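Some structures are shown below for you to check.
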Structure 1
Amino acid sequence: MTRVAEGEVPIRDLSLRCGQKVFEVSLWRDEALVELSLGDHVEISYLRATLRPAAKLNSSSYSAVEKTVAEPVEVELNIIGVMEGDEGATVMLSDADEEYTVPAALHLDIAADDLPIKLKMTHINKTIQSIEPLGEMMEAMFDSI
């Protein structure tokens, strides 16, 4: 909440990534109350730009915030590491900037000796939905799970 002439209004500061660029955005009033989570695809329209003291985008009375539904994407990933946690695992790729989350329900069980490993995965916003082995050796490993 922040205080303005009319009283207090909700405000939410975000960092949005579009490709390699990161944009700082402040959402005010109703737009600040939209439920957002890390990894959501979001469309925000009618923002005002301010350049001082630092470049930033701010919502206006015409702004709209809408979460978009992402379609599943099938990719072949070369996995070089796996970090396991209580909620599942995070797979690390040779490209250090990319990580994918694997929910615990998928039971990803890769031993360090099996790395690096190439798998076909379907994801939505970098959360893995399904995993398919590539090649006969990988199929044997997945059949044992």
Structure 2
Amino acid sequence: MKSASVESILVKAQKMCEQRAVRLTPQRQQVLRLMAEQKNAISAYDLLDLLRVSEPQAKPPTVYRALDFLMEQGFIHKIESTNSYVVCHHVGEPLHTSALFICDSCGQVTEHHADGIDQLLKALAFKTGFVIQHSVLETHGTCSNCTK
């Protein structure tokens, strides 16, 4: 990802944390930066390896606490099927359902709004009195680059 995009994500995250009165600590910010620099989703242990370049003493709980915070704030998504994480490219936008398209060949993850599905989920939840906190849909397949 271009550094301008990385910086844009970090600036948005910082502003949102200030508005919410929560702290984007230097460590949390560094984890978010490392994630934003990745082309594909990344595992917690791969993040730990990258974090140890600047913080050699970093341990797994350090990364997991940062990931938990970033997920709570809506800055990243966890891809349950691969136990990895990806930056949300719609930070600062209204609550939305994300559709993640995951290429099983190259690992590329593309995020899109799932507007029609979002409305269906809200209607189904309303019928049962369920309150949706967040939704992430995962779809596996092959991206256009790998299909060629």
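When FRET efficiency 1/(1 + (r/R0)^6) of positions 33 and 49 (r between Cβ atoms, R0 = 25 Å, to 0.05) is calculated for each of 1, 2, the greatest value falls to 2.
Look at distance in nm of label points 7 Å out along Cα→Cβ at positions 57 and 129 for each of 1, 2: the largest one is in 2. A value of 21, 15, 10 was computed for semi-axes √(5λ) of the Cα gyration tensor in Å, for residues 25-104 alone; which of 1, 2 is the source structure? Computed on structure 2.
Hey, relative contact order in percent (Cα under 8 Å, 6 or more apart) derived from one of 1, 2 reads 15; which structure? The structure behind it is 1. When Kirkwood radius over Cα pairs in Å, for residues 41-80 alone is computed for each of 1, 2, the one that comes out at 13.3 is 1. Computed over structures 1, 2, mean count of other Cβ atoms within 10 Å over residues 17-24 reaches its largest value in 2.
With FRET efficiency 1/(1 + (r/R0)^6) of positions 65 and 89 (r between Cβ atoms, R0 = 30 Å, to 0.05) derived from the coordinates and found to be 0.45, which of 1, 2 does the value describe? Structure of origin is 1. Work out which structure the value -15000 belongs to, where helix-only ellipticity at 222 nm (-39500 (n - 2.57) for each DSSP H run of 4 or more, over all residues; to 500) was derived from one of 1, 2. Label of the source structure: 2.
To test your reading of the models, identify which of 1, 2 gives 36 for percent of Cα pairs over 24 Å apart when calculated. Answer for the origin of the read-out: 2.
Every number in this text was worked out from the coordinates using simple rules, so none of it is lab data. As the structure is a prediction and not an experimental result, all values here were calculated from the model. Cβ atoms are built from the backbone, for glycine too; each structure is taken alone.
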